[in-house]
Structure P
Amino acid sequence: MSEPTEYVPPKVWTWNKESGGRFAAINRPIAGPTHDKDLPVGRHPFQLYSLATPNGVKVTVMFEELLALGHTGAEYDAWLINIGSGDQFGSGFVSANPNSKIPALVDRSGPTPIRVFESGAILIHLAETFGAFLPTERAARAETLSWLMWQMGSAPYLGGGFGHFYAYAPAKMEYPIDRFAMEVKRQLDVLDRRLSESEYLAGADYTIADMAVWPWYGALAKGVVYEAGEFLSVQDYKNVQRWTDQIAQRPAVKRGRMVNRVQGDPASQLRERHEAADFETKTQDKLEVGVAGS
């Protein structure tokens, strides 16, 4: 069998064919809406437009944790955005998030609606609005925000890098899989070392840093995302495993990971959430669904 011909990049890249892989139909090199579609608006102060990917789970967990603390002003409507169908390119969603990525939040708690996009920005906005899960003491705040930004910078290597080439690319290629596997294992080692000296990422207290990192790396630690647990030897990261299990047992986390979920066990799905009572249709045993999903 002959060796494949080495790819030589053209002098100027042009978009003249689909990229291939699972998400080829929705990938494009331009921004902006593809169709007119207004976003629905419910009756609560916060309107969330999302899907239960790891980035979406961050925010629904935050809302459920705030409500569990008694912050009734954090009531929210969670509307499903089906990214596989291109809902993120509707005109209303693009107005809420010009980057056309979930999640997007519209804060209607004041006289003028405020749009907030990027999951880390949403977590900070909610933490500052309610004075919760983000320390005010300078050193603790800096540590929390440092780990939050670590996640925002690191997860693309896990998702768009390793995950794409390991699970979604139209053909397996050794170089990108090896390169990104090495980086993901380095990231797991960073987390494991930190969690060997601290109960949570920012210290003794559970914060938005944990909420941001857990849906990505907690799912990875349990072999859920990309079914790559054995490949990456995730069982070796004992402190990450301990932290993952500890967070998974939080009732608000169990609720939050169900919201806008459309995959997996139907008992783990609450496609849209408009009232706390929506969870009452799920029995307690159905809430016992384990760690974060995709």
Structure Q
Amino acid sequence: MNPSSSIPAPRVEGLPRCIRPAGASLGEGLMWSVREQALYWVDILEKRLYRLDPATGAQAEWQFEEEISALAERASAPGLAVTLRRGFAFFDPATPNARPQWLQQPEPDQPANRFNDGKCDAKGRFWAGTMDFDCIAPTGSLYRLDPDGRCSRHDSGFAVTNGPTWSLDGRTLYFNDTVKGAIHAYDFDPGQGTLAHRRLWLRFARGDGLPDGMTTDAAGRIWVAHWAGSCVSCHDPSSGEELARIELPVSQVTNCAFGGPELRTLYISSAKVGLDETQLAAEPLAGGLFAVEVDSPGLPAFRFAG
């Protein structure tokens, strides 16, 4: 690691621990609720939403009729804004027998696509990407759901989308073209919610996996999960220089998000989909949920303003 970065490297305190050996087919969608002091996450392929209260150990789960992939708390009402296979919806976990309330389904002409990763920006707009279910065809796009319910497409041509996350000043959006091993950066207009000047920010080295979910910490560093790379890496937001690396006992690392009372716990999800019997025997914690402490905090997740 190069000491030339203007941002200091974080200190990781201890080894990551498996806090739930869930055996998820495709664990994803990590979102820490500051309001509830609880962690939400999903198993996309098993169509399940999970909630974990780390203070008490209490757990809950909800089953859906189609894949659920990304989450954001609502700012103006209880419950969540979520992405399901076909689009954006509201869902309130606290309501008995709740069902999703559809908002937008922007790709009726792409039945082989599904939504994947997503997050809200500082203005409460929900950004989420679609992908080819078979991870081959470049049919995925990046969408923005506004608080008033309008939905717009802002880029396209991706086989698998992941991210996004933003720079600390909110003027750069980072977004993953996972199959190509590339993380792109865009100029981002925080007021208008528009993108410009897409460029390659970072490409993973051969054998280092593919960029999956990511998050930004309070120092502006970018943390990226490595699918098929057994780690989460931390990077300088300008140069992309690697500042730290957290190794995990699973190969398919899918997402990361800060949580806990001081936002100093990095939660990490993983997957077991596609692993054969020999690989599963070597990775008994594949699909597990992990946590590790970091010396500096992350940022609270932005809420959906609708």
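One of P, Q was used to compute semi-axes √(5λ) of the Cα gyration tensor in Å, and the result was 31, 26, 18. Which label is that?
Only structure P yields this read-out.
Can you spot which of P, Q the value -500 was calculated from, given it is helix-only ellipticity at 222 nm (-39500 (n - 2.57) for each DSSP H run of 4 or more, over all residues; to 500)?
Computed on structure Q.
When FRET efficiency 1/(1 + (r/R0)^6) of positions 89 and 161 (r between Cβ atoms, R0 = 25 Å, to 0.05) is calculated, the result is 0.85; to which of the structures P, Q does this value belong?
Of the structures listed, the value fits Q.
Suppose FRET efficiency 1/(1 + (r/R0)^6) of positions 121 and 185 (r between Cβ atoms, R0 = 35 Å, to 0.05) works out to 1.00; of P, Q, which structure was it derived from? Show your work: numbers first, answer last.
Values: P: 0.75; Q: 1.00.
The read-out comes from structure Q.
Taking mean count of other Cβ atoms within 10 Å over residues 49-56 from the coordinates of each of P, Q, which one would give 25.5?
Computing mean count of other Cβ atoms within 10 Å over residues 49-56 on every structure in P, Q gives 25.5 only for P.
Using the calculated result 14.4 for mean count of other Cβ atoms within 10 Å over residues 9-16, pick out the matching structure from P, Q.
On the way: P: 6.9; Q: 14.4.
Label of the source structure: Q.
Since every read-out is calculated from the coordinates, none of them should be taken as a lab result. From a predicted model like this one, the values you see are computed outputs, not experimental measurements. Cβ atoms are built from the backbone, for glycine too; each structure is taken alone.
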